[in-house]
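Visitor: See the structures that follow.
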Structure P
Amino acid sequence: MIAGARLKGLDVTTECYPYTATQTNIESAVYDGDWRGSWGIDYGDLQWIETGERLSAVTFAKYRKEGGLVIAHSIPGEVVTSTVADPSVIIASDGILAEGKGHPRGSGSFARLLGKYVREDKMISLNEGIRKITLMPAKRLEQICPMMKDKGRIRIGGDADITIFDPEEILDQATYEEPARYSKGIIYVIVNGVIVVEDSRLLENIFPGKGVRGVVRE
């Protein structure tokens with residue numbers, strides 16, 4: 001559908017995260033009606049992030065009234081692999097972590113891409129993996145946010161936002177039970193020219209980042 005839209009001149013793009021589970025609010029419309037039939041999953045495929053428990057009909061009804069975030073183990077593995085490998089698809093995190101709880105995509109998406117899909121599965125090259133998490137999203141956003149023209153690439157005059165990693169070691173460590181675990185293999189992180197991770201250790205109380213804002217057009 002996306003390829004067809006592009007052939008007709010429509011500016012359509014897409015992104016994905018490299019996991020087989022979704023996360024959203026349990027009270028949202030996606031769980032209205034016959035969601036089990038349309039998704040092909042059942043209550044036991046839902047995981048409540050506050051406790052890590054798998055749900056039942058009883059707990060689903062209880063938490064639906066209370067509201068909150070739930071993980072749904074609903075995405076077939078072959079869908080993830082084919083989407084990740086598509087050269088037109090950007091890799092995103094779409095992550096929400098609050099007090100160490102949430103979806104592992106919030107902390108592990110990019111390390112997972114480079115560790116699992118690039119190094120281990122050899123689905124895409126290292127250069128392609130880096131392009132999907134740096135230059136592609138920056139170029140997508142620079143149309144509405146000129147500040148993004150200085151990101152996603154290393155060049156004179158560009159913003160010094162750089163991650164230095166070991167391609168033989170990088171891998172996500174976050175899980176659905178422990179989603180805030182740091183990835184391994186990331187040696188330095190530089191934000192706006194300032195080191196915030198040094199020798200794989202997060203430096204405390206350093207906040208050199210700047211807000212990135214788009215242009216509002218009436």
Structure Q
Amino acid sequence: MIMNLIFIGPQGSGKGTQAKLIAESYGFAHISTGDLLRSLTGKLKEEADSYMHAGRLVPNEFMIKILKGRLEKEDCKKGIILDGFPRNITQSKELDKIIKIKAAIHLDIPDEESIRRISGRFSCPKCGKIYSIYSEPKPKKFGLCDECDVYLIQRKDDTQEAVKERLKTYHEETTTLLKHYNTIKVNATQDIKKVEADIKKAIGFLRLVG
């Protein structure tokens with residue numbers, strides 16, 4: 001059975017991590033829209049850069065165009081996990097025109113936990129590796145990247161104030177989105193392995209009901 005899923009969750013919910021784990025377990029294609037945009041070449045890259053360099057959001061029409069091309073690749077035949085798209089009901093209706101989504105997996109955490117996790121996140125300015133002061137991976141030397149041995153930094157949009165604003169937007173956009181899909185909520189405050197196990201149970205249920 002082909003299984004096309006969307007992973008939805010606030011900042012710090014671990015949806016990117018879980019999307020990779022689940023995709024590897026089932027042979028699904030993990031499609032992160034951020035990675036997809038960064039991998040563009042030629043004229044498509046020039047068009048995407050023109051929006052982002054101007055501080056504008058990439059139009060829905062453009063995202064659908066590059067998603068459609070990605071979905072035609074061989075690794076999508078067993079199913080996909082979409083991570084980062086759609087973000088709102090308008091995008092979901094456009095997505096419905098090119099692919100049938102089986103369900104949305106809602107990785108749910110309280111706002112307080114999201115703020116705690118993100119505000120404790122630091123990254124290497126050289127290689128981009130992300131560390132956390134609360135969970136793995138933690139740097140072996142406090143404040144220094146394991147690979148580059150340079151001081152870690154915190155992104156401006158990872159401060160508590162910035163995360164609160166992002167969460168406000170997230171809730172405004174996803175309330176209707178979650179109702180649009182067959183949504184299964186997973187408690188993402190648990191450890192990584194338990195969250196992964198709960199998602200696999202959800203997938204098992206979806207396969208059972210057909």
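Visitor: When distance in nm of label points 7 Å out along Cα→Cβ at positions 81 and 177 is computed for each of P, Q, which one produces 1.7?
Guide: On the way: P: 2.6; Q: 1.7.
Among P, Q, the structure yielding 1.7 for distance in nm of label points 7 Å out along Cα→Cβ at positions 81 and 177 is Q.
Visitor: Among the shown structures P, Q, from which was the value 1.6 of distance in nm of label points 7 Å out along Cα→Cβ at positions 17 and 121 calculated?
Guide: Only structure P yields this read-out.
Visitor: Using the calculated result -14500 for helix-only ellipticity at 222 nm (-39500 (n - 2.57) for each DSSP H run of 4 or more, over all residues; to 500), pick out the matching structure from P, Q.
Guide: On the way: P: -6500; Q: -14500.
The value was obtained from structure Q.
Visitor: Can you say which of P, Q returns 0.75 when FRET efficiency 1/(1 + (r/R0)^6) of positions 33 and 97 (r between Cβ atoms, R0 = 35 Å, to 0.05) is computed? It would help to have the intermediate numbers written out before the result.
Guide: On the way: P: 0.75; Q: 1.00.
It was calculated from structure P.
Visitor: Who wins on Rg/Rh (Cα atoms, Kirkwood Rh) among P, Q, i.e. which is largest? If you can, show how the numbers build up before the last one.
Guide: Values: P: 0.99; Q: 0.96.
Largest one: structure P.
Visitor: Rank structures P, Q by percent of Cα pairs over 22 Å apart, for residues 57-144 alone and report only the one at the top, that is, the highest.
Guide: Details: P: 41; Q: 52.
Max of percent of Cα pairs over 22 Å apart, for residues 57-144 alone: Q.
Visitor: Let me ask something additional. Comparing mean count of other Cβ atoms within 10 Å over residues 49-56 across P, Q, which structure shows the greatest value? Provide the component values of the computation, followed by the final result.
Guide: Numbers: P: 15.1; Q: 9.8.
Once mean count of other Cβ atoms within 10 Å over residues 49-56 is tallied for P, Q, the winner is P.
Visitor: A value of 17 was computed for relative contact order in percent (Cα under 8 Å, 6 or more apart); which of P, Q is the source structure? Present the calculation step by step, with values, prior to reporting the outcome.
Guide: On the way: P: 17; Q: 29.
It was calculated from structure P.
Any read-out appearing in this document is the output of simple, stated calculations on the displayed coordinates, not a laboratory observation. Please read these numbers as outputs of a predicted model, since none were measured by experiment. Cβ atoms are built from the backbone, for glycine too; each structure is taken alone.
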